Structure I
Amino acid sequence: MISIGQKASFSKTISESDVYLFAGITGDLNPLHVNEAAARKMMFGKRIAHGMLTSSFISTVIASSLPGPGTIYMEQNSRFLAPVYLGDTITACVEVEELLPRGKARLRTQVFNQDGKLVVDGTALVKLPKEEQAAEDQS
């Protein structure tokens with residue numbers, strides 16, 4: 001049964017192939033992500049992972065762990081606070097903040113790098129899987 005304060009996380013080291021595959025899938029070929037020579041002349045001085053690639057691991061946690069399979073993603077807001085570099089290990093964290101009527105929940109969503117620095121901060125609104133909705137209705 002889902003409860004307020006419940007937490008789950010997922011960690012991943014961002015590789016060069018992750019960035020190239022994401023660029024290919026999305027069509028986001030910003031040189032900041034895929035061209036080392038061009039990126040050296042830009043704001044961060046080297047290539048960084050796409051912000052949306054970084055935040056997509058929040059979906060991994062929601063779909064696989066909390067609330068888990070069958071969850072419907074309804075809304076996500078995210079603030080991108082720091083770059084994620086190739087080779088960084090990031091951890092996406094989800095915490096249940098509020099259980100709402102009609103089988104919904106508000107989640108705190110954050111991504112940290114290997115140094116514990118917050119790189120993405122936000123919230124999500126989800127519709128709980130049917131079995132979790134049934135458990136909420138009974139309580």
Structure II
Amino acid sequence: MNTSNKMAVDEEDLKKKLTPEQYHILREKGTEAPFTSPLLEAHEGMFACAVCGQELFSADTKFDSGTGWPSFDKAIPGAVEFQKDDEFGMSRTEVVCSKCGSHLGHVFDDGPKETTGKRFCINGACLLVKPKK
């Protein structure tokens with residue numbers, strides 16, 4: 001998964017560092033079951049990539065979408081990249097970490113209209129919470 005602008009990732013080391021569920025979601029583009037993430041209730045700090053630690057979302061942009069996954073209306077500028085995802089007969093936009101290329105979730109255009117109108121639907125297993133500086 002390494003390209004010229006991505007950090008090198010040792011998949012064997014990651015298999016030791018991450019839980020099997022985290023590895024499946026982050027590196028094999030899996031999805032966690034809805035309403036299972038403890039991060040649904042996390043409302044403070046910075047949400048970072050569980051693989052490389054890059055900060056991705058601020059708690060200030062988090063909202064309750066009712067979908068069962070942590071949702072944000074915007075990412076930290078430059079922290080994520082977008083890829084076309086036509087898997088499972090759907091046309092969606094995948095969200096990946098710009099530093100390590102790990103799968104995070106998807107972005108949709110049904111977020112809060114009073115802010116960005118975007119809903120970054122992110123697997124909680126992909127995130128670490130860091131205190132805000």
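The numbers here are math on the coordinates, done by the rules we state, and not lab data. Quick caveat: nothing in here was measured; it's all calculated off a predicted structure. Cβ atoms are built from the backbone, for glycine too; each structure is taken alone.
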Structure (I, II) behind the derived value 0.30 of FRET efficiency 1/(1 + (r/R0)^6) of positions 87 and 103 (r between Cβ atoms, R0 = 35 Å, to 0.05): I
Among I, II, which structure scores highest (criterion: mean count of other Cβ atoms within 10 Å over residues 7-14): I
Entry that produces 16.8, 59 once Rg and Dmax of the Cα atoms in Å is calculated, selected from I, II: I
Structure from which -3000 was derived, helix-only ellipticity at 222 nm (-39500 (n - 2.57) for each DSSP H run of 4 or more, over all residues; to 500), options I, II: II
Given 1.7 for distance in nm of label points 7 Å out along Cα→Cβ at positions 79 and 111, calculated: source structure among I, II: I
